[in-house]
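The data blocks that follow each hold one structure.
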Structure P
Amino acid sequence: MAAPPTPADDFSDMQGLLYTGYGSLPDACFMLLRIADPVAARAWLATVEVTTADRRDVLAAVQVALTVQGMRALGAPAAAIGGFSAEFLAGMAGEESRSRRLGDVGASAPARWAWGAAPPDLLVLLYAAKGTLPTVRQQVQTAAFARAFATPDVLDTTDMGGHEPFGFKDGVSQPTVDWWAKRRPDEEAILPYGNLISAGEFVLGYPNEYGRYTGRPLLDATDPAARHLPPAADASDLRDLGRNGSYLVLRELRQDVRAFWRFVAAQGGDPMSGKALAEVMVGRRLDGAPLEPPATAPTEGVGPRAADVAANGFTYAADPTGLRCPIGAHVRRANPRTGDVPGEVASALARLVCLLGIGRPDLRDDLIAASRFHRLLRRGREFGHMLKPAEAMRADAPDLAAGLHFICLNANIARQFEFIQNAWLQSPKFAGLGDEADPLTGNRAPVPGDAGSATDSFSLPQPNGLRRRVSGLPPFVAVAGGAYFFLPGVRALRYFAAAASSGA
């Protein structure tokens with residue numbers, strides 16, 4: 001049976017990144033740590049003050065996440081580690097098959113990464129008010145920190161004023177988390193598109209969009225180190241190590257801004273035509289406005305501001321062939337919105353058939369599953385130097401390094417991050433397309449086992465039924481590092497600090 005709706009309001013045990021991206025704290029850096037002394041590392045974890053979700057108006061924030069390698073280095077027992085998902089345990093770069101599915105081949109192959117091929121143990125994320133990050137780092141990097149960890153690799157960030165390096169407004173479309181359990185998603189197999197998503201899609205220990213609890217490590221209540229963990233909502237005799245935690249995906253994406261803007265300018269023939277092509281490839285205007293007219297979808301949970309509704313309150317129902325927003329555009333791939341949801345379906349059997357995609361004649365629906373099962377909380381930050389589009393198009397434009405530290409939070413890596421990356425962004429067969437991957441993030445590698453079919457095209461449907469095809473897209477984005485982390489609740493973090501020393 002489906003679980004009853006459960007408010008996810010244990011904010012004092014939740015790290016704040018789940019609730020906010022700390023947009024009011026523009027300075028940030030991410031430290032990749034390796035444990036030098038497990039005893040000292042456990043002592044540091046037992047005392048570090050992470051910023052919790054109940055603290056809203058802060059001038060600085062500290063967040064801590066662990067890889068499975070870090071858990072093992074701390075001495076966490078096998079019973080605790082084995083309860084995490086298979087994807088987390090294998091790691092982002094741990095299997096060649098996973099790298100292929102994620103599109104991490106060629107220039108993006110883990111062998112070429114600056115970090116992550118051998119995953120770090122811990123990730124410490126620091127956020128600070130303008131000009132205060134050095135002070136925050138100094139407060140964190142104490143003598144105890146220096147004993148516990150080797151000299152950290154640090155991923156620096158740049159405040160680009162709410163835009164990503166290609167120049168587009170970033171962070172426009174985010175799900176609204178149903179913290180207070182206002183809706184019961186399991187009542188229908190198909191629901192009309194909405195932006196209000198169950199907290200259990202992002203936070204472990206709460207019902208997800210299926211009305212079920214996502215698998216997570218549940219421990220014996222007699223374990224001394226587990227006595228301070230909360231009881232599992234679906235198994236009250238066990239302690240929940242996952243509750244109030246989330247899987248954190250971190251990927252360093254290097255963006256070739258000059259190549260992007262020079263390519264679209266050459267295709268368009270002039271800067272204005274190049275700008276228009278860039279916008280249809282992305283699926284939004286530079287200012288974040290949608291190509292599809294707004295306010296054609298329920299706006300519940302979109303946000304209180306009119307700007308949020310205008311930017312996010314729409315579907316592609318009125319544009320099924322992609323005349324206004326091409327089907328292969330980046331934002332349409334990343335969130336197809338209505339996708340294969342054709343509206344209200346009467347019977348339970350018909351809803352199930354629709355959900356599974358059985359007997360669907362239109363290939364556009366082939367790889368589009370109901371988007372509410374595949375949403376992410378994005379928490380990324382830009383890095384490097386901002387180069388405006390007009391500057392990037394110039395022949396003498398400097399080659400400035402720039403990119404995005406992509407961060408997302410999800411409760412199910414396979415069904416959320418990996419599904420979007422594989423089935424929607426990298427797949428050349430998305431929604432009935434044939435030879436094009438994501439126009440921004442695609443690696444342009446030939447399709448394996450498909451006679452080497454190219455993936456370097458982008459098609460724009462025309463009113464006469466034909467398609468304008470833009471071919472020869474070079475890769476604009478390369479992966480330079482990545483790893484899967486677990487962002488634990490505060491009590492779970494203390495568990496990792498105590499488990500090994502307790503003799504568990």
Structure Q
Amino acid sequence: MPILNSLISWLNIKRLNQIELMKKYPQEIQNDVLANLLFKAKNTEFGKKYSFNKIKTPKQYAEIVPVQDYEEFKKYIDFTIQGQQNIIWPTNIKWFAKSSGTTSSKSKYIPVSKESLEDCHFKGGRDIIVFYLKNVPDSKIFSGKTLALGGSHKISEFNSNLYYGDLSAVLIQNLPFWAEFLRTPNLQIALMEEWESKIEKMAYETIKHNVTVLAGVPSWMTVLIKKIFEITGKNYLDEIWPQLELFVHGGVSFEPYRNHFQSFFKQKSIRYLETYNASEGFFAIQDNLNETDMILMLDLGIYYEFIPIEECNKPNPKTLTISEVELNKQYAIVISTNAGLWRYLIGDTIKFTSLYPHKIKITGRTKHYINAFGEELVVENADYAVKLASEKTNAIIREYTAAPVYMNHQQKGTHQWVFEFEKEPSDINIFMTELDNALKSVNSDYEAKRYKDLTLSKPTCIIVKKGTFYEWLKRNNKLGGQHKVPRLENSRKIIDEILEIHSSF
């Protein structure tokens with residue numbers, strides 16, 4: 001252990017010096033990242049199409065290469081999935097991270113190159129340790145194991161040479177052999193696809209070990225913890241793992257879960273550290289445990305651009321470089337990566353809370369959404385499901401909105417839908433069943449969270465009186481023009497206001 005600690009300390013000092021340079025010279029670091037990406041990919045099909053060999057500046061890059069979302073970029077990914085290489089990246093791509101899709105695609109398949117694994121995802125994972133040990137130099141996290149709770153899809157084959165799975169499964173599958181000694185559960189359990197069995201096996205396996213770190217999405221971690229309590233007969237995690245000191249979380253906002261997690265401990269509290277690690281890349285880390293924003297990691301092989309939120313719906317949106325952004329303004333993120341994504345619009349919105357160093361908070365999606373439990377439900381999904389349910393039950397919708405109901409000790413999480421009907425469905429229970437099934441059919445993340453009600457219970461609904469939504473618009477000075485009630489919101493502010501109006505009618 002002393003030798004390990006000395007080695008880690010030396011590596012941390014070296015990395016912290018690099019991070020200090022990143023903080024002081026963000027644009028220079030980003031210019032180098034872009035130049036390296038363009039040089040490496042200049043002879044790919046994409047690089048030749050857009051003359052990467054002639055691009056010398058970020059301005060030229062923005063002028064020549066279009067901003068594209070998944071649907072627009074999908075054709076290049078499909079070529080790669082079909083086995084063609086050197087399309088978007090020069091080294092062979094054999095891994096794809098599966099994530100929730102759009103209206104026309106139930107799932108997205110994001111390319112994961114060797115470089116993005118080593119220089120982005122794994123390096124970002126090591127940076128978590130660097131920042132944590134800087135905050136807690138006397139930490140004992142290496143005296144035990146990390147309980148890593150991964151995704152809902154095991155590694156599967158496109159063909160004998162190409163594989164896909166949740167990002168967490170791809171990362172676990174590619175970890176170096178020695179990492180198995182530092183984590184739990186074992187690989188066989190971690191990559192199980194059937195979640196009910198997986199959660200139970202994880203619980204039985206992990207209680208055998210001295211766990212010092214938890215890592216995963218808060219909603220799924222809550223399910224696992226409750227299973228562990230059920231098996232052990234204990235009520236508190238510090239009775240099971242007395243040396244547990246850290247929960248590394250991401251994927252959804254932690255704030256609705258914070259008080260719930262505090263109740264899992266009898267005599268001690270643990271520390272919480274947020275990360276922003278998506279299928280497309282490892283973006284940011286909470287570098288100060290006393291603050292909730294995250295430092296944007298500018299030297300992990302990703303070149304960033306930022307679209308002011310008011311530009312988002314324009315055909316050729318203006319983009320800003322890292323040196324041009326301002327505090328507390330909302331931006332959509334555009335990335336170019338060492339896995340061959342080029343000026344790719346990921347759909348997340350952020351704001352900068354600090355410059356030099358550049359720190360961010362995630363503010364949402366470019367469209368209205370619900371992502372309280374990792375389900376990533378978007379308006380396109382909701383509109384499709386409501387339309388299908390209405391057709392099957394002979395209903396006519398006037399207005400609707402939906403929001404999450406957060407889990408607590410008495411109930412699991414769910415979605416609450418509020419409908420104002422012109423014509424009510426023949427059977428509201430059938431209507432909600434059809435809606436639920438339709439959402440599962442177009443959104444793989446929602447489907448995973450709804451699996452056997454483990455994390456997300458069947459959605460509920462309230463039918464409000466006619467005129468309720470109009471009254472809400474009137475009270476909020478939103479009558480006429482383009483104003484409308486948001487279909488989905490990740491908070492309960494709007495839906496609670498509407499329900500209050502309904503109860504007062």
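So if we calculate relative contact order in percent (Cα under 8 Å, 6 or more apart) for every structure here (P, Q), which label has the highest result?
Greatest value across P, Q: structure P.
Assuming -11000 is helix-only ellipticity at 222 nm (-39500 (n - 2.57) for each DSSP H run of 4 or more, over all residues; to 500) as calculated from a single structure, say which of P, Q it is.
Values: P: -5500; Q: -11000.
Structure Q accounts for this read-out.
In terms of mean count of other Cβ atoms within 10 Å over residues 257-264, which of structures P, Q is highest? It would help to have the intermediate numbers written out before the result.
Working: P: 22.2; Q: 15.1.
For this comparison of mean count of other Cβ atoms within 10 Å over residues 257-264, the top structure is P.
Every number here is computed from the coordinates shown, using simple stated rules; none is lab data. Treat the numbers as computed from the prediction; the structure is a model and nothing was measured. Cβ atoms are built from the backbone, for glycine too; each structure is taken alone.
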